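Following this line, the structures themselves.
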Structure I
Amino acid sequence: MEDLILQGELFTWRGMTIRAACPACDFVSRFDTRTLSDLRIAARIAETSFRTGRSPGGRLERVEGSSTGLYELKVTPPGRRGPHTRLFFIVVDRIAWVSSGAVKTRQKLSRSDIAYADKIVQEWRREQGR
């Protein structure tokens, strides 16, 4: 299974594979052209923020309530009408490992989306011996 989601300037964005499945890859594979373009832009903004310490312009933040240190990449730009597409990831050695994604329809992320993303990270770390 190919886990490459996006080759950025700073990070390689890869989906976490657990039990021969890649939930993030499956999620991203359903993106239309506009959402893929939004993903490239959001990833570039996030990478610039990591590299320079500059504000990510509302496109990146730590996930409150995550037990694994997840970041939330806000694929849908701020100000656009919902629903809003999100990716959850951690960074390990210049690789942004994406655990899962969600389509947010409410003001806050759902606890179940966060718990699911955390569970994937935990299983992935166990399988990788990390």
Structure II
Amino acid sequence: MSPERGRAPVEIGCEAVREAYEDKLLRSARTFLTRWQGASARVRPVGPSHAHLAIVLSRDDVSSENLLLAVDPLWWRGFFEWGDARLTINLVDASASRAARRTVRERLFEIADPSGNFECLTEWLEVKENVRL
């Protein structure tokens, strides 16, 4: 229905739902990352292309335990492997980010580790713990 008839377009509702989902995912990812501070980080491709990547955090003593963050990076800076990872995650204003011209979204996930000289901007994020690699 048109806005003239008193109903908002469906896209407005979808944006609100997406923002609520992003906020919930952000809180959950931060909880997981808190438990994995100081782990070793390794980036691996997911599938045949580097368009889909997984950031894998693991502890040296127990290799079967890990935290996997799957991303489709819009912008990337940093190494593909480093120790003592201290990853943080935030939602940032896409228009003010380095990936501004590569997205239509208003907000992006920023995964960063300043001590590891690492930063990733992505529209999409999936977090899994103890994944068989």
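Any read-out appearing in this document is the output of simple, stated calculations on the displayed coordinates, not a laboratory observation. Since this is a predicted model, take the numbers as computed values, not measurements. Cβ atoms are built from the backbone, for glycine too; each structure is taken alone.
Here are the numbers for the structure shown:
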read-out: Structure responsible for 126, with volume of the Cα convex hull per residue in Å³ calculated and labels I, II on offer; value: II
read-out: Structure (I, II) behind the derived value -7000 of helix-only ellipticity at 222 nm (-39500 (n - 2.57) for each DSSP H run of 4 or more, over all residues; to 500); value: II
read-out: Structures I, II, by distance in nm of label points 7 Å out along Cα→Cβ at positions 44 and 60: label with the highest value; value: II
